[in-house]
Structure 1
Amino acid sequence: MKVKFGSAIFAHALCWALALATSAAYAGVVVVLNSGDASVSLIDQESRKELRRYEVGKEPHHLMTTPDGSFLVVANAAGNDLMFLDPKSGEVVRRLRGIPDPYQIGYSPDKNWFISAGNRLNRVDVYAARGAELTLVKSIAAAKTPSHIAFSADSRLAFVTLQDSDEVAAISLTNHTLLWKMKVGAMPAGLWMTPDDKHLLVGLTGADSVEVINWRTQQSVKRIKTGKGAHNFRPLGDGRHLFVSNRVENSVSVIDQISLEKKYDIAVPGGPDCMELSADGTQLWVTQRWIKQVAVIDVPQRKVVHTVKVGRSPHGIFFSNSAPWK
């Protein structure tokens, strides 16, 4: 199956022109996905005020840029489609229908593969990615409740957490088969590959820790105790330190990816979830799932300094002038 951007979906030239025209007006825009409201909030990064809110497909949960940075891809899980936004303005440019249940998405490091984890369908879809065209190569059964995604540095393997079977699965991107599954702790969610490509870090949302896995030997190395509901990751951009959101503990932890130890915690109320970091590393923006807010953390002070009201169940968050994902 090939899925292309058709002219019937949008008048591309007009939409692109409009997006370019608005990008100056929305310089420094923060994009927040309100999964409970099927909407996107656009926030001015400097004033920290919501500029506007618009409807998208049902259950927008996660987002990421295309490998060339041209688009911000929003995955509407229950809407079965992808929205392509201007990453600077947050305005919709294109829409791609016929992508079943894209709960979490990811591009392989070599840019050749696009992976969609179907949370409610218990499957992982592998697409060949060629510019603006996605070609479905294989749908792989992945029970139960595939969630987050990570890749080996050589793009040969994709790893997916299976939340309701307490497992991590490894999928070959060479022959598109499920290679193995291994048990981990309770309700694994966020997944992160360390910069040395040696360890997978798994956020145990049903526990209070991050599990460290040697994925080559399929063995658990240790558990780093962070806080109850350890969930998702965002690197500090220095190639060493990593933020971990603890949804139940209402905190964000910082761990060292070399020593594999926790460094400190920051209190963040309201179910902290996804995170984005300013380019200078001083401001961490965190979605607060249970209280319809986004928190802004002063990283040097290690405390919340501002909150912004958004829609129900805010999840994914992004802004273009962010710290590197490393």
Structure 2
Amino acid sequence: MGRYKISIGFLMGAAVLLSILLVCKQEPLPEYHEQEKTEPAIEQALPEMYNYSTDLYEISVPIGWKEVIRDGTTSFVDPATASLLEIGYEPYFPQINMMTSEKAGYNLGESGFTLSEYVRTATDSYKCTYSKDGIAYLEYVYWDFDKVYTITGKYKVENYSAVYDVLIASLESFQHFGEAIPVGWRVLYYEYGNFSVLAKEDWGYAESTDTITFSDPNSGSNISVKVTPTSEDFSGIDQLSFTQDAATGKHDYIQSSYINTGSEIYSVSSYNTNGYTMTEHIYGIASGKYVYWINATIPINCERSNDIQRFIDYFDYNY
């Protein structure tokens, strides 16, 4: 079963900053500094920025910040405050889609950091702030189906007024160019069976120990994924017995397509129920550790049939 991965902070990267910064005494987090002020804050104009671009991403960086590349991580250092803007990435892993404030706080706490804010900004991004030993961290995490990007701003808390707005402007300007999660969809990862699915955000959802079920209220479609721990494959299943089992309890069952490669089965059939003709897709996968059965039923000629096909196409396992 896939082990949960966490992208918080590239925590080892903190050593890079600490080697640059002077030791400073512990202070409250920046937001508390702001609450204690009795005079109106003076707005400072942001410094001039330039666009830093690679084949994978682009980001706005303050002019005058020095570029440093170390161990595959690109950083920009402010000579005046020793503040740091750090950009790192790693291969996509579906567990990132299940990030929560509780998980972020736990992982940071294990390394001695204190989480002060966590916000899920979109289906494919979140931001958080945390601190340790007088150093404040602003972290934005973005991902697509190719990469997970972590962009971190680090600064001494006494330099909050000088660099906070600058770092936020850079972090929020970040754009990446991989295959994006489609708008209106979300990725869900399941420890049991070590698999992920791409599902519409408006689909109804239910879960049991070994089965998840989605329902589309707009079309009457239903999708289920059943997981069985086994090393068996489908080489011992013949078409007749498969079709007889699939047709049980269904009227006018007609199979139009059947493929069995031993490791995968794919079947398309139709049947009648309550005056409606339904199309049934059955997709079986034998991974060597689990057998997954995906069953999708949709009204015939349904306009949302492409959504069902996308669900099947993006089903993934064995991370």
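Every read-out reported here was derived from the displayed coordinates using simple, explicitly stated rules and does not represent laboratory data. Everything numeric here is computed off the predicted structure, so don't read it as measured data. Cβ atoms are built from the backbone, for glycine too; each structure is taken alone.
Ranked by Kirkwood radius over Cα pairs in Å, for residues 104-255 alone, structures 1, 2 are topped by 2, which has the highest value.
Once distance in nm of label points 7 Å out along Cα→Cβ at positions 72 and 304 is evaluated on every structure in 1, 2, the highest one turns out to be 2. Here helix-only ellipticity at 222 nm (-39500 (n - 2.57) for each DSSP H run of 4 or more, over all residues; to 500) has been calculated and equals -5000, so which of 1, 2 was it run on? Checking each candidate, the match is 2.
From 1, 2, which structure was semi-axes √(5λ) of the Cα gyration tensor in Å = 28, 26, 17 calculated on? The read-out comes from structure 1.
With FRET efficiency 1/(1 + (r/R0)^6) of positions 56 and 152 (r between Cβ atoms, R0 = 35 Å, to 0.05) computed per structure, which member of 1, 2 shows the largest figure?
Evaluating FRET efficiency 1/(1 + (r/R0)^6) of positions 56 and 152 (r between Cβ atoms, R0 = 35 Å, to 0.05) on every structure, the highest lands on 2.
Out of 1, 2, choose the structure whose coordinates give mean projected area of the Cα convex hull in nm², for residues 224-287 alone equal to 4.6 when calculated. The value was obtained from structure 2.
For the read-out mean count of other Cβ atoms within 10 Å over residues 96-103, a value of 19.1 was computed from one structure; give its label from 1, 2. The correct label is 1.
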